[in-house]
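Asks: Pasting the structures here.
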Structure I
Amino acid sequence: MTGCWDRTEINDIAIVMAASFDLLEDGKMLCTYQIANPSTQTGSSEAKGPGQKFVIVSAVGEDVQELLAKAQKQLSRKIFRAHRRIIIIGERMAEHGIGEILDSISRDPSSRIRTFILIVKGGEGQDIIKMGYPFESTPAEGMREMMVNVGEVPKILIRDLITASSSEGIEPIVGTIKSLSNKSENEPGFQISGAAILKDLKLSGYLNNEETSGLQWIKGDISNWDIKIKVPGTTGNVSITLTNMRRRIKPIMYGDVIKINLELEGKGVIKENDPNLDLFQPKNINTVQAALQNQVNEQIRQIISKAQKKYKADIFGFGDVIHRKYPRQWKSLEKDWDNKFSMVEAAVTSDLTITDPGIIGAPLYLKKSEINK
């Protein structure tokens, strides 16, 4: 005779879709769980009334296991974390450090390390996790879909963060989320954009959208980038979508000098033409192409300089590349890599080609006299 004596019924579990961790002023941790209400999983995630789409449970304690135990005492169903979509870290908690949280998550077999992680820029995780979301059954599902669909956002799982933190010659990053003010009731209350830099698993600083896209290119983690460029001698911007983005990182060492040659490649599709250029003219395409390469090169140099001078954080993995090519020399570099990284000479070149100017040369509404030929 066989049976399923250890089978867990869905009616017996509280399915955690998201969890947030915040540091309180007294030094204790606040954990907030977003738990799906399985009887109402249709439509939007408006968390109102008796038929709300999700339930919020919070607990305060000294460590993660205490938080879990206290949260469990508030529920008639067993907490189930294997379907957790996302973990959100409040800014103060991130500044304090998230090593303990990662240790607890990775040590517990019932927890899930294939979970996205985000840091709240300028706020607390509990505020984000309590917000409704109009397009998905739970806000956690909305966040997960945004992580997948927003190209420039680092798609960092708990597993990836642990791997980067334990690797030589690279500092980890995670995506950031922030609440939106002055929104109407039926609009999303949060936005995912940019990245956070971690050193020793503590928040060190932030990158904006443009910087994050550049970082992702250097790391080889992005294939498309929407960018606006200024063309010399004209007014307005040309909007371009870069595709087929590739990069090559070539380290060179001689004596105490460390150089990184960064070569970028990509193809461009013109989406908007504010300067009213006749893009059927090869000279204008060449002008736009040159402006694109110059602007990209400068933006990438600025990102590298910011990481070197402001944060002394090798978020690009240059140290890892050097480690693989020069393993013996790396042994003398790794203990002081933060300082060595800040002195690395980085040369950036790009080969970017405009392959598609669109189906029209200049905007159709212009008079001939208004077109920049």
Structure II
Amino acid sequence: MAGGSHLKVKIGRNEPCPCGSTKKYKNCCIDKQDTSSINISDDMELKKGLDKLMKDSRIKQCLHPQQNECSEDIIKAHSIQNNGILSKLSDNGKLIVIKPTVSKEGISFGTEYKGRKIASTFTGFCGKHDKIFSEIENKPFKGEAKQNFLLAYRAFAFEAHKKAEALNVFRGTVSQKPSILKTEEFLTQYRSYQAAIVDIEHQKKIFDQAILTDDYSVVESYIVEMGAEANIAVCSSVHLEYDLLGNPLNDVTSLNTDETLKPLMFNLFPQDGKTFAVLSWMSEDNEFFKEFINQLRQLDKNSLLQYLNNFIVSYIENFYINPTYWDTFSTTEKNALYRYFKEDVTLMRFHQKRNLMKSSKFDLFKNLKEQVI
């Protein structure tokens, strides 16, 4: 995390209150009683309360550096392009997405249909500045520097926006239930959000300057081209925790603000009879990702697809599946995929992410296995 020192887990009395007010913690939530009246043993009431909290935490903003030139409308921008990708994957305008459900028993995972007009959208750009992505929206992908940069930038912007909204959710929770600040789990989560925002601000400055100067060299990319169309599309920015051999990379549990987490931007999409997987990173992190990329280059076709299969479900939520293709998965395959998602929100995620080369009981790319990369 760029600049600073190690964050203390405990909230200092003179710190800004984690609820998001402008007051110091000692003058705000330190001794405040919980006000939330949600009955967490009632699944319907719990869902209603969480839905309201999520809605109240949404942010409308334009992340483009020239905000003084914004149009008035903040739009629902697609992180995965609608025309040509989501339109191709959808059946009757619908796609499949994996979604969590929270109940008194905990978190479970399933699927829901999502209309392609709202799938993968976020309110992170105004109508004018969303047009910056026309180079990848309206032209075939050729792996050009500007296209690679824009794919990486959109993935970064999507995750930066979602992280800001997640922090808002946390603040809203604190304002209703300040007692959570007495537990180490939630304190650590808050500190992680703070550290992530510092990292995002550092990386956003690089992206902003690159946009203003048309300097696309700040992003490096490794492109995998497959000889058939996948039935999924993916867009995300993640902090890769291990390489293919299980060696540690990003320590996402560290609260040391001198250690900047290094983002890996990932896009995967079908186009013109092929599938492109584009892995991108900041050029300043070339040395950090060098060995990981070398490991990927050495994989044969099936091993690479196996890794990408496990990588996607271990790190990424923002991916969409063709409904007809999803129907070809057996109940056993679907449940195995759900387990990957569930383990990602438990301590099992560390073991899971260290072993992404292992075989799994589901295969997002089973329709590609007979094709040539």
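All of the numbers you see were taken from the coordinates with simple rules; none came from a lab. Everything numeric in this text was worked out from a predicted model, so none of it was measured. Cβ atoms are built from the backbone, for glycine too; each structure is taken alone.
Asks: When relative contact order in percent (Cα under 8 Å, 6 or more apart) is calculated for each of the structures I, II, which structure yields the highest value? Please report the intermediate quantities before stating the final value.
Replies: Working: I: 13; II: 21.
By relative contact order in percent (Cα under 8 Å, 6 or more apart), the leading structure of I, II is II.
Asks: Which of I, II yields 3.4 for distance in nm of label points 7 Å out along Cα→Cβ at positions 22 and 302, as computed? Write out the running numbers ahead of the final one.
Replies: Numbers: I: 3.4; II: 6.4.
Computing distance in nm of label points 7 Å out along Cα→Cβ at positions 22 and 302 on every structure in I, II gives 3.4 only for I.
Asks: Once distance in nm of label points 7 Å out along Cα→Cβ at positions 62 and 246 is calculated for every structure in I, II, which label goes with the largest value?
Replies: Across I, II, distance in nm of label points 7 Å out along Cα→Cβ at positions 62 and 246 peaks for I.
Asks: Same structure again: A value of 2.8 was computed for distance in nm of label points 7 Å out along Cα→Cβ at positions 30 and 134; which of I, II is the source structure? Please report the intermediate quantities before stating the final value.
Replies: On the way: I: 2.8; II: 5.5.
It must be structure I, since only it matches.
Asks: Next question. Quick check: -11500 is what I get for helix-only ellipticity at 222 nm (-39500 (n - 2.57) for each DSSP H run of 4 or more, over all residues; to 500), calculated from one of I, II. Which structure matches?
Replies: Details: I: -8000; II: -11500.
Only one of I, II returns -11500 for helix-only ellipticity at 222 nm (-39500 (n - 2.57) for each DSSP H run of 4 or more, over all residues; to 500), namely II.
Asks: Starting from the value 33, 25, 22: which structure in I, II was semi-axes √(5λ) of the Cα gyration tensor in Å calculated from?
Replies: II
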